[in-house]
Every structure is written in structure tokens, then in C-alpha cells.
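What follows is calculated from the coordinates using simple rules that are stated; it is not laboratory data. Everything quoted here is computed from the prediction, not taken from an experiment. Cβ atoms are built from the backbone, for glycine too; each structure is taken alone.
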Structure 1
Amino acid sequence: MQRINLILSKASIDYSTYCNKVFSFAKNEKTSGLEQTKERIEATQLNAQRIKRIEKHTNLLPEIKTGLSQIKNQWLWIIITESWCGDGAQNIPILKKIADEMPNISLQFIWRDENIDVMNEYLTNGNKAIPKLICIDEQAIKEIGVWGPRPITIQDKVNTLKKEQPEISHDELVKNIHLWYAKDKGESLQKELFTIIKQWRDKANN
């Protein structure tokens, strides 16, 4: 309950505002977060393009559309992210499409670097990895589940590549990650979330 109260105390933004912020940062050669580096500014500019492309070209799988109507609880999805986050740009537009199929879901965002106290509650192996999605049952005011920062199938590829090429550079690793996302076309995220959402539904009903 303590960390739910913490996250609910933060000022959040909706999806439209999140996208407009990313597009504005990209246009003005800026980025969200504390580090206004060339690398993060360029990443934000790439992410603005990715968001538009994924919104336009990604379609939900038929089973996703039919299965999500069973969710009856009122849920709040809060996503921790930053404009420079490549995994955020790849996954958030699809998460939005999934949320749109579930009228009982409210989708909101908070910036990681402005809310480090929240981020510290949702670390991944001790790291401030984003995006992180926190599912909250608004009626019971309790945390139902957490997802992120990327689909398991993509993470498995990352782990394998790091093991096979321990000296791989960060830039080369990131390049491979985005190639995997492009080939996957959002299917791994959809299938993973479909399974997780059903688990969250069962947990919320118990």
C-alpha cells in the first residue's frame, strides 16, 4: 500500500501529452530527464519517428481484441518512462492500443528522473530499467501486477547475445534490439500481455 500511495501522489500525464512531449523534445533538440546529452537527444528524435510508425502500422492480434473484453475491474496503468527510452518507444504505442480495447483501463505516465523515489520501488535486477508498467486496481487501491521493461522473448535474445559476445558495444546491442523489435512487429508483447492480463484479472477477483 505504501508504494501505491507514493505513485498515486505523483503528477501524471496521459498518452496524448506523453507523445506531444516526445515530439516537442525531438523538434527542439531536447530530451526528457536529467541528462541533456547528444546521445539521448538523438534517441528521442528516433523515438518520435518510431512512435508514429508503430501507431500507424501495428495491428492487434484477433485474440487480443476478443479476450480483453472480459476484464471488468477498473484499472489504472501507470507507466514509468523517458522520451529517450528505446524500449518505451517500441512498446508504449502497443500498450496504448491494448488499453484502448479495455474501457475499464486508465493509462497514465510519469517521468523516471523526476520520480526516482517511485523508480526505486520498481527496479529490475537493481537497475532503473524502463518502461515499467504498474497495474493498480482503482477500487481496491492495490497493486495487481508489474510489467517491463521489455518482452521476455526480446530480453532472452539480449541475454544470449551478451553471453555470446561479452565485448559487444552498447550501440551495437541497441541496434540489434531494435532490429528484433522490427521483425517481431509487436506480437511478443501482445501475447505476453494477453497472458499477464488474464493473471491480473484472476488476482484482482480473489
Structure 2
Amino acid sequence: MKHIISPSVLAADFANLGNEIEKINNSQADWIHLDIMDGVFVPNISFGFPVIKYIKKYAKKPLDAHLMIVNPDNYIEKFHEAGVEYLTVHYEACTHLHLTLQKIRSCGMKAGVAINPHTPVNLLSEIINELDLILIMSVNPGFSGQKFIPNTYNKIAQAKELLQQKNANAIIEVDGGIDLYNAPRLYEIGANALVAGNTIFMSNDPINTIKQLKCE
């Protein structure tokens, strides 16, 4: 599987959001990552549907939405209507996770599950074959610019092993503290997709940084 880069627009310059999206369009990035926060599940608020629809209007890459919210089932159809193609919910936020995944897929979107740093990978065992994507948080969700948690390497290896055991084909995505130094090792251990925010948007040359992060 090729290496996937999903720049997180949470770190973009929102005063020049159109230009920031155009940079992603003109780069080797594969997706555009949307961090959706409600101030309840995580201690921060990001942006909602008007901004997502604006991004979709200009984006030439698939939208990869990560919901850090409570009651995500209430909004699944709206994310589909807004043009999201990959929709990821948190294991910790879903009481009936299997039903949530079915609902995402019934809308025609790819279904993902995110796990926080303290959540064991093996808790995904019973639903692994329902997943298109596993998002391993390498920082505590809620704020950009945090330091990468080293135990993430072990969790990636565990996720890869679980996928092999269950004959499943989900993408392993990693989010938080991704940079040019840890990206090669993350791919080597088994990650397929990396989310990067500050590393890309604070770079003097975001397009070249995306190219370097792909490690291809």
C-alpha cells in the first residue's frame, strides 16, 4: 500500500484558507484531514459544517474527517452531505460502535475508528472487519502541536498483527506529533497514512515537506 499523507487544516492559516487548500491541491498529499471537536469529548472547539462545505468547494483531495465529539451518530448524514469521504469516530465515544460503523457505510463513506493513547488496540478485535481505517492517536486529542508518544510504535505493530490475524484490510493512520524524523519509522512498522498539521503548515515550503513526509 502506498504512503498516504493527510494534512490537518486545523494548523492552517484560516485567514487564507482558500490559499492553504490550494497548496494541498498542488502537493503530493492524498487526503485533507478535518479535526472536528465539540468542547465536550475534548477540551477544545474547532469548526463545523459551514467551514467543511467551504473546504469541499475548493478541495481536489478526499476529505478525511476525524470526529472528536460525543453522540457522533447524530451527525453522520450531515458529514456525508458536506462531502466527507472518510469518517472516523472514537471508540471511546460510541456506545454501539458496530451500529455506528454500519450507519457510516450505509451513507457511502469509508468507516474509521480512532483510539486514544490509553486505549488498547485489542479492543477493536470484534469490529476489525467492519473498518476501512484505524486511527491511532499518538498524542492526546484536542490540541495540535503536542509531543509524539513513543508507545505509538508498539500500538501500530499490534494493529498490524490484529489485521493479519483477522484477515482484515483497514488502513492504519497515525495522528499527532508527526514530523520528518519519525515518519520513516512509522511506515516501517506498519502505518499506511500519516496526519500532519504544524509540520506542514509551519514549514517554509509545505509542498516539499509533504513530499518528504511520504518517504517514497
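For volume of the Cα convex hull per residue in Å³, which of the structures 1, 2 scores highest? Checked 1, 2; max of volume of the Cα convex hull per residue in Å³ sits with 1. Figure out for me which of the structures 1, 2 the number 4.2 belongs to, where distance in nm of label points 7 Å out along Cα→Cβ at positions 66 and 114 was derived from the coordinates. Here the read-out was taken from 1. Using helix-only ellipticity at 222 nm (-39500 (n - 2.57) for each DSSP H run of 4 or more, over all residues; to 500) as the calculated read-out, with -17000 as its value, let me know the right label among 1, 2. The correct label is 1.
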